[in-house]
Structure formats: structure tokens, C-alpha cells
Structure P
Amino acid sequence: MNEYIGIDIGGTKIAGALVSRSGRIMARTRVSTPEGGKAKDIYACVVRAIEELINTTKAASIKGIGIGVAGIVDTNKLHILAAPNIALTGFPMASFLKRRFHKKVVLVNDVNAGLMGEAWIGAARGLKNVVGIFPGTGVGGAVIADGRLLLGENGAATELGHVIVSIDGPLCHCGNHGCLEALVSRWAIERDIRLAVKKGRKTIVSKLNNGRLNLIKSRILKEALYRHDTLVKEVMTKAARVLGQTAISLNHTFNPQAIIFGGGVIKACGDFMLPIIAADLKGDPFFKKFNTCKCLPSKLGDDAVILGAVRLLFCL
């Protein structure tokens, strides 16, 4: 039986699964990413997760290991060129894992992996041209064109969260002003709520969040929307409109069959935001006569990266 291991390396957790050729998850594991850990510490956690999964089956049946990582990976899917939120920049993860486990190993940006997972057995199944936008703590993006990931010259293509959508917009963590991430990410939404409260606006968020406004989880935003909080509805409507206008630009650029929306913000608040996004996209006058692009919510959730990393093993 052919089985594969998929690993999702995030800033707070390392999740893994044993996956069949058909995409069925057969076993899972999860360990915490070492807080402030060095590359060797993160590598040790990845090794432990892989060993746990191997112990659930016959080692000889494992045909490859796919790793999704929050960073820029080269086009050969072997080297981590940049990982701003986790200490893996330049670390030879693929070669170390190959040497230890004697298996084929592929590295891929986590958002690219997520969209590949959705195209395999998720919301974009069967689609050859699809764009992914994933607003969470930041905003990730990915593009599949004619069935293949669009990677660019160095593997750094489709950083859609850092497309500049407002030249006079707020400062983004990347150093530019007006990036999509600086307008619709969870940290941007938090910022806008705090600024409004400083100006005297009232919101239930403080009560729901134990008096804090410095870290507002997506579930708190969802609850505030459910309770018809006026300020949160305004902020989330603005974010959805920005995403809707961005969707128009992406449709003009890539002419995809669908734009998949995922990430923590959409997972929690998609019922509110997606109709607004879809209405903006549908109302585009330029593509009105041939606008077949759909706005779809992701289906795979936290499994998308794991499954997409495994799917890429088949493409090598």
C-alpha cells in the first residue's frame, strides 16, 4: 500500500498526517512549534512528528514526505529562501530529512500547498485555473494556472497579500504601505477596531474578549457579528469590500474559474463576508458578458496544507 506523510509547519504548531494515495487521512499527529526555537529545534519536532506517523504503519509503505512551511521556497522545492515568522531561513530541511528517512521529500510554501489541496479534493477539485486568498493573521495567496502552481523566477510569486491596493494605505509588516494584508488581515481588523474605540465608538468586542483589544481572535469577530455589533459589522464590511475589489483585479489578471477564500477570518466570518465579495465580483462591468469566475469557501480547513504537500509529491 502506498502511503505518504504530510507536514504543516506553522508558527505555533506542527501538524502531520499519514495520507493514502487517494487523499484519505489515516493517522494524525500534532506538536507545538518551539516558541522562539532555533531551526534545529523545529527540525527535531518535525522528525518526531514523522516518526510518530511512521510508527502507525509499515515504514516501507511510506513513499514520500511533503512539507508545507510558512515561507518562500525555491522552485526546486528543496530550499527555504525566507521564513520571516519562523527560524528556518536557509535551513536544509529537505536534505536532512532525506538523509534521515531515505524518502523523497518536497518542500512547498504553505499557502501554495493549501491551494493544491483544495484543487485535489477540496473546493477547487477539477479546476485548472484557480486563485486562492487566505486572510488569517496575515493574508496568503496562491495561483494555479493550467493545472500548475505559478511560482515565478525564484519561487516567490503570488504573494497576493502584499499586492498594493491603496497607495495611501496603512503601513504593512512587509514595509510597504497599502498592501491587501494591511487592510483585511486579522491584525488589520484589530487595528481598525482599536482606532475606532479610541475615537469613542462602542463595541461588544471588549466584553467578549475579557476587556482586551490587543488580540482579537476570529471567533470573537464571528460572535460580535452574530450579535449585530455595529462597529464590527462596519469594519468587516469594509474588509469584505476590499477583498471584493481585489477579486475583480485578480479576475482581470488571471481569469480563473474560481477564487477560493480560506484562512481563519473567512472560516469564522465567511457567511457574512463572502456574499459581499461575490456581489462585488459579479458587478464588475468590464467582464460582465463573460464573468464565469466563482467565489468559493475552502473545504479542507486545516488539512489543506497537509494534503497539498502530499499531492505535490505525485507531481515530481
Structure Q
Amino acid sequence: MTEFSRRTMMKLSLATPFLGALSSAARAEAPSMGASFAHHRRFTLGGFEVTTLLAGTTPRENPQGIFGTNVSEEEFAEVSAANFLSTDVSQFYFTPVVVNTGAELILFDTGLNPAGITAALTDAGYSAEQVDTVVLTHMHGDHIGGLSGEAGVTFPNARYVTGRTEFDHWAGTGNDGFEAKVRPLADSMTFLEPDQDVASGITSVQAYGHTPGHMGYHLESQGARLMLFADLANHPVWSLAHPEWEVLFDSDKEMAAASRRRVLDMLAADRIPAIGYHMPFPGIGFVETRGDGFRWVPESGQLMG
């Protein structure tokens, strides 16, 4: 070994403990950041730009108090275990969708409250003032909650679109949420029947049962298709995979199950991508038939354009 190489090796040997201490100190000084989660996901659909927004997420205990209320605890536990799901707690997601058609910015549903939807819009690069149209798939509180608050209406420049059957049902119930959030906007609302257009390429789809007038929306642009199925199925396993399992929040459980099967059959047969309001965020995926039910296949790059 040359004198140079011996000296070099000695210097490196002497330096190693010091460098190691610096490395350990650097690692120890890095703060814990806590859990994090993306708050939007954007992709193109033909000439449309579609963005899912995480307007809220929360854990809920005792999921069988909500899903599969007509099956035994043993069956619920067996299905849950097979899908790596806890029977003690489940995470809920609330996912409005923004569609930029090139002519207008359309928001589908508004989350739990104004703070949640405006924060999600801001994260995605939009403002509430830019929203031209707000579409309500139905009028449960987690869909209408962001319409207004103490500061007034959240979307000051928007028109509103919803199903006639849905509006008429809630208008006769005396529901506090409807009276506070929806009725004051009635003069700015357009009412749709199934198979009518919100805008060119965006068509209402009957999916009654979750509520009396619940509707999804079919999007088509330049030959590309997508279904926003809202609350048709509220969980990828406990609802979508088992369409006959009853859900606490479905007002007409038999009708809701029939709507699930009809719409999910169509999505699977035509291989149409879909967005579910309560599917695990970003809420985008595909549906395939599986036995007597269906399987949710999360999108994994197919819509990266």
C-alpha cells in the first residue's frame, strides 16, 4: 500500500465516528410530520377536466350499525376479515367532484360544511367564486352542508341544479338542513328529471332508493365516459360488493338495492370508470362482476392523462 493510500485510509478512519455522529444527529432532529393525505386528484376525460375533492374524512365506529344491517354478525365478520377490514371502525370519505367543461365549472355536491369544500377547492386551485353550477345528487346533510354558512352563500355566482323528485320530497318534510341550506336557493334552481342534461355531455341517471330522488350523473366527452354514482354504493365491500346488504341511510332499502344492481351492472358491462362519493379517496375506480355481486377496482393510472 502506498504512503498516500495509508494516509487517506487513516483520515477516513478518524473521520468516520464524527460523520456517524452528524448523521445520527441529523436524523434525530427531523421532526415527526404526522399523517398526511392528498386532497384532490385531477384527470382529463375527453375535453373535460375532472377533479375529485376530499372535503372531509372521519372514522365511524361499529360499521355494521350502518352496513349489512340485514346479515348476521358472523357473515359480516367473515366478509370483513376476507377484505382486511376492521369490524370496530371504518374510515368515511366525502368527495365532491368538479368538472371543468371548458365552458363552465360544475361542482357536484358540497360536503359537510363551507370550510371543508372551500379548503378543498383552494387546494385544487379553484375558488368558490369560480363555480358556475352546483349540482346536488341528493339532499343528505353531507352533500348540502357546504351550500352556505354564517358568511352567507358559499358559491355567490352559481346556479343550482337538482332532481325535481328529490326537491319535492324534502320540501314536504320540514327537515332543518333542507330549510336552512336548500330552500333559500330555490329561485336559482333548475329541476331535472332522469335522463336530462345539466350541460352538454352531462346527463342525470335515476338511482332512487338511497333517497326518494337520488341521482347519479353520466359524463361523456369525445367518446370518453365516466359515471358519478354519488351514494348509490357507500362502501366498496359492505355495499358495492354486496348490493343486497341493507344500508342504514337508504330510505327505501329494496329500491336502493335494485338501483345498485342496475347501475353497477351497466358500469361493469360497459367498463365505464366511476367516482363514488364515499369510496376510499380519491374515489375513482372501475366495477367488475364478482360472483353474485361486484368488485371495486381502484384506478391505478388508467386516467393519468
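Quick look at the numbers
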item	result
For 20 (relative contact order in percent (Cα under 8 Å, 6 or more apart), calculated) the corresponding structure among P, Q	P
Source structure (of P, Q) for distance in nm of label points 7 Å out along Cα→Cβ at positions 129 and 241, computed value 3.0	P
Structure responsible for 0.98, with Rg/Rh (Cα atoms, Kirkwood Rh) calculated and labels P, Q on offer	P
If helix-only ellipticity at 222 nm (-39500 (n - 2.57) for each DSSP H run of 4 or more, over all residues; to 500) is computed and equals -12000, the structure in P, Q	P
Distance in nm of label points 7 Å out along Cα→Cβ at positions 161 and 257 from the coordinates reads 3.3; which among P, Q	Q
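Taken together, the values in this text are just the output of simple stated rules run on the coordinates, not laboratory data. What you are looking at is a predicted structure, and each value in this text was computed from that prediction instead of being measured. Cβ atoms are built from the backbone, for glycine too; each structure is taken alone.
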